[in-house]
Structures are given as C-alpha cells and as structure tokens.
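Structures given as structure tokens follow.
Read-outs: derived from the displayed coordinates by stated rules, not from any lab. The structure presented is a predicted model; accordingly, all values stated were derived computationally and were not measured. Cβ atoms are built from the backbone, for glycine too; each structure is taken alone.
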Structure 1
Amino acid sequence: MASLPQKKNNIGYVLGMGSGLGFVLAFPLVLTILLGVMIDKKLETFPIALIISVLIGIGLTIVDLYRIVIPFLEKRSNNNNNKSS
C-alpha cells in the first residue's frame, strides 16, 4: 500500500480515499443485488435470492472495508507513535 502523504490537508489524497471507500461500499452490494434479481427471475423465487444476495453483499463490503481501513489505521498509529518518541 502507498505511504501516507506528508501534508495533513492533501485534498487529492482525501478525495481519492473517499472515492475509493465509496466504490468499495457500493460495488459488492450493487453486483450481488443484480445477481440476486437475475437468479430470482430465472427461478421465480422473488425475494429469497435477493435477500440472500443482499446479506452476501453486506458481508463482502464489511470484509473489503476491514482490509482497507485496518492497515490504514495501523500505519497511522505507527506514524503517531514514531513522532511522539
């Protein structure tokens, strides 16, 4: 993962991080919802596959956010610890 920028108010970094997190939140949910609707139409089981796909999408979103946010927070914590020493 790329190193943190030196400036605290780097607008490009903040916008990039925000849009990346937005994509990580939206993409798995949208993809699994569309897949659930397609499966429901094919099998004629309307809300069942949709509900299951939404739950899977939420799970994938949580995992993706965890994989992005935890290393960022650890790196930030390490940087703060190094500065205070």
Structure 2
Amino acid sequence: MRLGDLVKGLSLVLLALLLVLAVTDVSWPEGDMDPISNYDVSESMFGTESTSGYSLVVLMIGLLLLVAILGGVFLAKEEKE
C-alpha cells in the first residue's frame, strides 16, 4: 500500500467521523413541527395576486447551475492531438 493511499483513506475516515459528530451534536427540535401544506409551498414558489414568488429566481439559479456543469464538462474533456 502506498503512503498516498493511506493518507487519502485516513482523511476520508476523519471526514466521515467529523460528519457523524456534527450531526449527533446538533440539538434537534423535539415535538410536533409546524405542518406545511402544498398550498403554502405553491404560494411561496408562485406567489399570490399581490406578490410574485420565487419561481423566476429558482429558474435562473437552475439555469446558471446547468451552464456551469456543462462548462465544467467541456473544460474537463481531453483533447486528441
């Protein structure tokens, strides 16, 4: 086993342990949570007659992420000489 593989493995175990400790250390709320209905979600996404909602913002962020992923794939392609 190479030293680089050992370092990668130990760092992976350390990060996994850190994740588990972070999740278990959080004081999660107890009891009933506020119920959220489909109407509440649609009202915040698409708005009401007086508000516009967040659908355009979510659409633009999704489009930006799609372009970033496609650009990353294009840049990562190997060129043949």
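Of structures 1, 2, which gives -31000 when helix-only ellipticity at 222 nm (-39500 (n - 2.57) for each DSSP H run of 4 or more, over all residues; to 500) is computed from the coordinates?
Values: 1: -31000; 2: -22500.
It was calculated from structure 1.
Hey, Cα extents along the principal axes in Å derived from one of 1, 2 reads 62, 23, 15; which structure? Before the final figure, lay out the partial values.
Details: 1: 62, 23, 15; 2: 63, 51, 14.
Source structure: 1.
If you work out mean count of other Cβ atoms within 10 Å over residues 17-24 for 1, 2, which one comes out largest? Before the final figure, lay out each step's value.
Working: 1: 12.1; 2: 9.4.
The structure with the largest value is 1.
Work out distance in nm of label points 7 Å out along Cα→Cβ at positions 49 and 73 for each of structures 1, 2, then name the structure with the largest result. Structure 2 gives the largest value of distance in nm of label points 7 Å out along Cα→Cβ at positions 49 and 73 among 1, 2. Highest-scoring entry among 1, 2, by FRET efficiency 1/(1 + (r/R0)^6) of positions 41 and 65 (r between Cβ atoms, R0 = 25 Å, to 0.05), is 2.
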